Structure P
Amino acid sequence: MHFIFYFALFYVVNGLAFFKVFQKAGKKGWEAFIPVYNEYTILQITERPKWWLIFIFFPGLDLLFAFVVLVELAKCFGKFKLWEQAAAVLVGFIYFPILGFSKRERFLGPGYARTSFHRGAIREWVDAIIFALVAATVIRSFYIEAYTIPTPSLEETMLVDDYLFVSKFTYGARIPMTPIAFPLAHNTMPLIDGKSYLDWPQIPYYRLPGLQKIKNYDIVVFNYPAEDLGRPVDKKDNYIKRCVAIPGDTLKIVNRDIFINNKKMPMPEHSEAAFAVTVDKKNENGMDLYNELQEYLPEINPYKNQQDMAPPTRIMRPKGQLAALKKLGIDANPVIGDIRRVFSDAPNEITYEMLMTRKAAAELKAMPFIKYVTINTEPKGDTAHERVFPNFPQMDWSKDFYGPIYIPKKGDHIPMTVKNYYTYQRAIREYEDNPTLALAPDKKTVLLDGKPITEYVMKMDYYFMMGDNRDNSADSRYWGFVPEDHIVGKPLIIWLSLDHDVPWYKKVRWGRMFHTI
């Protein structure tokens, strides 16, 4: 209903803006109020090819088409200055009524526009730059956007510094919700690091029809929903994870295995897990590995998490046994964090926590200087539930024993029990704009606008995202659901992949180039 209202309002304002302009051009004023036909009329007035009209049916191209015809219409009134044409595009709903109602403004026609205006060299460059920025912004907003993998949460499926093209149209392009922003910047200005957008105006969420819906195990780019920096939805930081559960699914994790609607799901082929790896110091190669790690990662201390450590003062290139580990996908680079901490350090052996695939674990276990390789699983109970969503006091979940949890879909009637309050409170309060949702003082009743409620009807679809690097991923297990209005797009292809831990002439990972996702 909101979309229909704004759609109708747009065409009323649009009709009022062009009513007198059409009359001055020799057309009927009422033609300005008819969708599509009014665009055709402008093409007649400006004597531009009528087949251009097909562009209005293609998201993104319709915006570019609108910019072009508005500039052409302004030229028919003798408006050739850059600021005049910018006004026609940016505030046409104000500028064109002035042209239409002002007695001083005359319709000169397209012939005058073609014979009376000659652009200088500077204007040619300015127009070319503006056109390039507009075209790039349209493409980036509605079709394809470049994206870089910043963290190792999807290792080994996606690697840090994989450069991707992300499709906006596969799941349906989202109409920009923050329309006034610096071109081609996300949420910060290049170089000066300030805010790259204006908070006002905001356009209500609307998504164009897509080619497909999100399916279980799709890799998805989305705006980080738990961000609390006050940014608009489309200006929150971008994350990339695997969508393990879609609206209407019930998810459960039992001893690391994911179950969707009681069906065990396959483990992604290249997913990583945390293993305890015991190195034999009595073996020459084992001692070499120990010494290399002491030199390479001196910040690793017993029982101290990698994320708690100060950034390393230098990053050395792996050599010797570390280079052998890297061939298995175990990267000692602190940015990647595959070797994270020491569990125990005895005279003859030392046990590290390492992140790797199950295939790599099997190969590592076969090496003569490795004594044990065992997977680390976080048991349920204790205080694990304090770290995972939804932090319900009576639950005993952990990251490896999780759920069951229901992923809501639009139109669901969710019973407002105390447990469901904890599970869905952020979705209802933050994402669906119900800030008054609260537990009553008796801790048994849920209130909305100060009144008791027994159920709530969800307004959006939600998704549950997880990283393939299950033990090094900040995902839905910790911060909850991803609402549909936060979905950005689907990664399509790796167009470049770089390894910053090797010499410059080896930086490009050629084997990953042009891999589809």
Structure Q
Amino acid sequence: MHSFVRGPRAATLGVVALAAACVGWSTTARAQRQRPATASAPSLIVFITVDQMRADYFERFLPQLSGGLGRLYRGGAVFTEAYQDHAITETAPGHSVTMSGRFPEHTGIVANVLGVGDRHAPLIGGGGPGASPFRFRGSTLIDWLRIKDPRSRALSVSRKDRGAILPLGRAHESVYWYATDGRFTTSSYYADTLPAWVTRFNARKSAQRYAGAVWNPLLPPSSYVELDSVPQENFGSGVTFPHGYPTDSAQAARLFTEYPAMDSLTAQFALAGLDALALGRGPQTDILAVSFSTTDAVGHRFGPDSRELHDQIVRLDRYLGAFIDSIYALRDSSRVAFALTADHGVAPYPELRASREHATAQRADLEPVMARVRAQLHAAGADTTAVQLEEGILTMDRDALARAKLRPDSVLDAIAAALRQVPGVARVDLVRDLARADTTRDAVARRWVHMLPADSPAELVVSLAPYAYYAGVSMATHGSPNDYDAHVPEIFYGPWFVPGKYSQRSTVADMAPTLAAIAEVRPTERLDGRAHREILRKP
């Protein structure tokens, strides 16, 4: 196996360090995995979210997945037709669904820009913008668990603030994410100071020690079918291996999030927290939620068809294998349940796909339409900001238009007609019409319905054609209601679940009620998802 880095010995943190992060595991720990459940409810639920992981990555890379991803996929209950069933497939909305069992229309998290940013909740020690779950609506699995047993606790960890915060909703639990200065921290919403175990972990300065290191492929070159020289990747520069870290330690820490080792460090931090907080020691059910974000970083820079993405998935598989083994060394495996999903998928670069399939690359430019709208508003004496289009959602200030003696519905209809003529736009729907759509057969309409809260000011929504990008986007991206952005893994693993491949359609909103079923708790509100009792072992 090729080394992860070539540089300082201290920079070789990874699979070995992760496996030894707390307690060395043994054949006894391995044998524990085969024991039947000895308790009716798990003492620990480990919820794993892989940011930007498409469902088809398992089939593409399975022969090389000998670690945690391979173990969960081969030995778990796997839903092969699972989806994030909302329209704006981004990190914040997707994570809001994972452990709430509800779509964004009910969690209130409709986009990254309206996710967790909160200047009233600054980070402890700085290193990024303030963040909190103040926009999140309703409850999550940890709330239901604490009603059953107030001793239940949760730890949520991610590279991203939204990836750490939103799986737990508004709960004041242990929530940490990575700051730009190389530390894991939290915001004043959760604490005033960092606990000693976090301070000790940060004192290692693990990210800084990667200064001058190099990311090389983990496997021999013949193991990768992807080309290593694609000019569209990585904004047109540095498209081939090896990929070096900055030589300055502060810069290495700031850009550490762009490299696979970030996932290893996230797992190590989660294990340190599991140990320090004594999660999963029972008798109550605790939660360890971990969102691994590097697949998103590598996917954006290099795209889903790149050699770099291939290598990232293989590395994540190894990290997760050591992570799972470490958990089993620390806790009784017969009382640990795993769940794995993703917050969204990703689309290939339009030009690469068009070349491969002898098609035309599509990039939709909506700005000329909106520029004409602003000019017409100005000519009519109306506020030019009365109509706004962002994230495919158009809003308007009806009162401002009326004061300028404009008919809001006529303005809306005219804008919709103009947007429908833009190349790359598949459809434009008035929000008032979505309620009458056939949401059983029309997946795009259904996902927009699941996206928008009842009090949303949205007037119309724009959906791009499959595989089209918005103009000006230079990285691989996601965010559409199309299946390639919505199709994600959904896996349950542990003694409570009957292993196998399940082809019935599922949504990520089904995961929280399924986990609630094995934890023997009731949700405190109406959910959008349902418990998959067909995969549960009979009592």
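Please treat every number below as a calculation from the coordinates, not as lab data. Being a predicted model, the structure only gives us computed values, none of them experimental. Cβ atoms are built from the backbone, for glycine too; each structure is taken alone.
Some notes on this structure:
- Which entry (P, Q) yields the derived value 15 for relative contact order in percent (Cα under 8 Å, 6 or more apart): P
- Look at mean count of other Cβ atoms within 10 Å over residues 88-95 for each of P, Q: the largest one is in Q.
- Structures P, Q, by percent of Cα pairs over 29 Å apart: label with the highest value: P
- Given 0.35 for FRET efficiency 1/(1 + (r/R0)^6) of positions 216 and 336 (r between Cβ atoms, R0 = 30 Å, to 0.05), calculated: source structure among P, Q: Q
- Structure responsible for 66, 50, 28, with Cα extents along the principal axes in Å, for residues 136-351 alone calculated and labels P, Q on offer: P
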